[in-house]
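Next up: the structures, one after another.
What follows draws every value from the coordinates through simple rules; no lab data is involved. Model, not experiment: these values are computed from the prediction. Cβ atoms are built from the backbone, for glycine too; each structure is taken alone.
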Structure I
Amino acid sequence: MESGGSTEVELFSYWRSSCSYRVRIALNLKGIKYEYKAVNLVKDGGEQKSEDYLKKNPQGFVPALAIDGHTLCESLPICEYLEENHTGDRNLYPTDPFLKYKCRQICEIINSGTQPLQNLAVLKKIKVDFGGDMNEWSKFYITKGLKSVEAVLADTKGKYCIGDEPTVADCFLVPQIYNANRFEVDMTQFPLINEIHENLKELQEFKDAHPDVMPDAPKDS
């Protein structure tokens with residue numbers, strides 16, 4: 001997908017990868033044009049395991065972002081790099097030190113304490129090696145993580161996660177909500193998250209990053 005015009009920025013992404021989804025939102029908020037490079041995580045055992053892709057990301061994860069002559073991996077440091085090196089249309093972090101901390105706190109609840117426990121590799125391990133229920137496992141840990149986010153939002157929420165401007169916290173929250181809905185988490189227990197999500201869904205930068213509009217999304221997604 002061209003995010004408008006010719007560009008040397010390339011995003012290696014999978015349509016339903018929440019980590020890729022975060023970076024797509026961040027790039028859109030910064031107004032950075034990019035070329036979408038699909039990496040199919042399931043076809044033929046996963047294109048992310050190919051020799052060519054492992055040169056971009058030795059862990060074999062998505063996303064990878066080619067920008068400024070570098071190839072960047074891991075969604076959170078990618079967002080930090082974009083903030084520090086590209087002024088763009090919006091700031092991804094608040095300027096106030098305490099609010100910046102709260103923004104990072106929300107990101108880490110999702111990035112370290114929630115999403116890794118329900119990613120594809122973990123779920124396969126749970127099912128194949130331990131005979132566990134992938135959906136129930138995912139629902140438990142997503143619910144646990146979102147309860148923590150909801151508690152933090154009680155002190156920071158405005159129209160969005162941190163006041164009235166979208167930040168990297170929103171870039172991380174929206175993909176996690178997508179996963180929560182995918183695993184049929186009861187979202188009625190998160191009124192603050194739901195209100196923020198409704199506001200974020202109105203922003204074009206978030207609409208344009210949605211998994212269902214990615215070029216590699218199944219036509220019936």
Structure II
Amino acid sequence: FICDVCNKSFSDQSSLKRHQRIHSGERPFICDVCNKSFSQNILKRHQRIHSGEQPFCCDVCNKSFSQRSTLKQHQCIHSGERPFMCDICNKSFISKTDLTKHIHIHSGEKPFCCDVCNKSFNHQNSLKRHQHIHSVEQPFCCDVCKKSFSHQRKLKRHQRIHSGRPFCCDVCNKSFGDQCNLKTHQRIHSGEKPFCCDICNKSFSVQSHLKRHQRIHVDVCSKS
């Protein structure tokens with residue numbers, strides 16, 4: 001049984017019909033709760049979202065899941081298995097999704113683009129976090145420079161720029177306009193380096209230094 005659109009062949013007619021829905025766009029299976037439609041009969045699996053049913057149970061920790069594939073992915077935590085390996089640095093991952101996210105570090109690809117300001121990101125979560133800037137009301141306005149903020153605490157932190165540098169290092173007495181910069185500075189004295197490269201394990205005291213370092217790996221990959 002051969003598809004007359006793409007010439008893919010199937011062992012039985014029902015499989016061919018199911019495949020042809022890809023080309024036709026037909027979605028005959030409709031959820032009676034949310035009216036979402038499907039091209040294949042995965043309606044039962046989808047409906048577990050609404051019912052809360054979780055029939056697939058882990059035999060190690062008894063945690064249950066709505067899908068068998070999610071259970072298999074979870075079981076890798078117990079077994080230590082990481083079947084998805086990066087062919088650039090050989091780092092391995094539990095899921096294909098995690099591997100795909102990781103590969104963006106090497107490629108420098110940023111496929112998730114903000115439709116308001118066109119800034120792009122390598123992870124969807126980073127894009128969602130960024131979009132909050134555009135969607136949130138900013139009623140707290142600085143009376144000096146008129147910059148506005150979504151929360152009063154952010155306005156107060158900003159106003160320290162105008163009022164001076166109230167946060168002082170108790171080791172060397174250097175002062176800063178906000179507490180975040182003070183904490184970053186104090187790592188010079190403590191030696192703390194919380195930002196670690198997931199490719200070569202080199203660590204840094206400042207996140208921007210880690211990002212600058214990671215470009216080394218991207219450049220190496222692009223040259224090879």
I have 1.15 for Cα Rg over 2.2 N^0.38 Å, for residues 17-96 alone, calculated from one of the structures I, II. Which structure is it? I
Which one of I, II has Cα extents along the principal axes in Å, as calculated from the coordinates, equal to 78, 44, 43? II
Tell me which of I, II gives 5.1 when you compute distance in nm of label points 7 Å out along Cα→Cβ at positions 9 and 129. II
When FRET efficiency 1/(1 + (r/R0)^6) of positions 57 and 89 (r between Cβ atoms, R0 = 35 Å, to 0.05) is compared over structures I, II, which one is greatest? I
If we compute relative contact order in percent (Cα under 8 Å, 6 or more apart) for structures I, II, which one ends up with the highest value? I
